[in-house]
Structure 1
């Protein structure tokens, strides 16, 4: 077995900051200061500044000479655009993936769902949620399609947490994930695709409701507590 490559300070800073954004630990609009985060996390400001630039390229943060670095805002237009693209790309990718599925792939899907069910923290839940959806699409023959969908899913993860359970209608995300797993393992391609479409549309509807219900808050700070919600 190959030795595991140790994580560099830059890699750690990128992973920690990305996780804080995806899990909602840092709310949209939060001003990010390298010196303040360096003191909090006991690291040098340099890898944090590098992480700002990399996450700016991924549009998870907004970097401005006037406003500094801030977590990207939530907007309904952005969410609608994300989910329109996901609905266009993911169902056909899932269909292609499941048509090429085999025992190894089905075992991968089952294991990914088990990890999602076992997640007990926001960080673990967010990563397991992304991994489960990626596992479903793992046999899609287009590597570029998988990469684009992974990027969209990562951005959508912040909105997933925003929707939370109280804004969901129908059977809910946990039941939809289980139905996706069951259809995939049974080779029910049409059923899996229909469930995925229901899942994505339901999440977008919950995000719309959450954004409509959210009052305009004061500018968030790094002292904001982590929200305790389950990934949808």
Structure 2
């Protein structure tokens, strides 16, 4: 089902605001805070249309809307389609370039990449070198600040997903130097409220690595995609 230009803009704004604020987004909020050039009634009708098309859901009768997996997928596809990626290369180089130049210490490289990505993404970050069987993850202190982790069941689901991810990491299909995004039900390892951004890249001396960011389904997709994309470019320049 195709969306009108106005519906697409409203859907993107709902995604952006929900990612930022973690509460359902209402027509009144969109009108007052996002300056949409139409009435609250028109926005409300468009939200209803987006809900009927399964891009949004309505968790409570009196609340606003939140994106579904389909809504997030539309949002993420638009990020790739527009191709306007923020460049984090300067920030990443400042944090990790000295470690990347010393490829003899893979453990230290894994640790530094994971630490830096977790700090900049506020999510859990993993770096995996299959040949050396080194997997390093960082960022628990960052990701648990997200409101989803106030729910003990969500904690348990996240840990199960992480465990399945680590066990099946080599079975994942990806194209080298391409950023892959799994949203909620798209995850091959757990059909939960979790999103994963992942890539496979090669360091000099043919050292392959997998790099991933895991977090709540409403993670900041644009920032995290740009972080991983910038890291790929830095590693490419080492070769």
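Values in this text are rule-based calculations from the coordinates and carry no lab data. This structure is a prediction, so every number in the text was calculated from the model and none was measured. Cβ atoms are built from the backbone, for glycine too; each structure is taken alone.
Using distance in nm of label points 7 Å out along Cα→Cβ at positions 97 and 193, single out the structure from 1, 2 with the greatest value. Comparing 1, 2, the top value of distance in nm of label points 7 Å out along Cα→Cβ at positions 97 and 193 belongs to 2. Ranked by relative contact order in percent (Cα under 8 Å, 6 or more apart), structures 1, 2 are topped by 1, which has the highest value.
Kindly point out which one of 1, 2 the value -21500 was derived from, the read-out being helix-only ellipticity at 222 nm (-39500 (n - 2.57) for each DSSP H run of 4 or more, over all residues; to 500).
Computing helix-only ellipticity at 222 nm (-39500 (n - 2.57) for each DSSP H run of 4 or more, over all residues; to 500) on every structure in 1, 2 gives -21500 only for 1.
With distance in nm of label points 7 Å out along Cα→Cβ at positions 25 and 65 computed over the structures 1, 2, the top value is the one for 1, the highest of the group.
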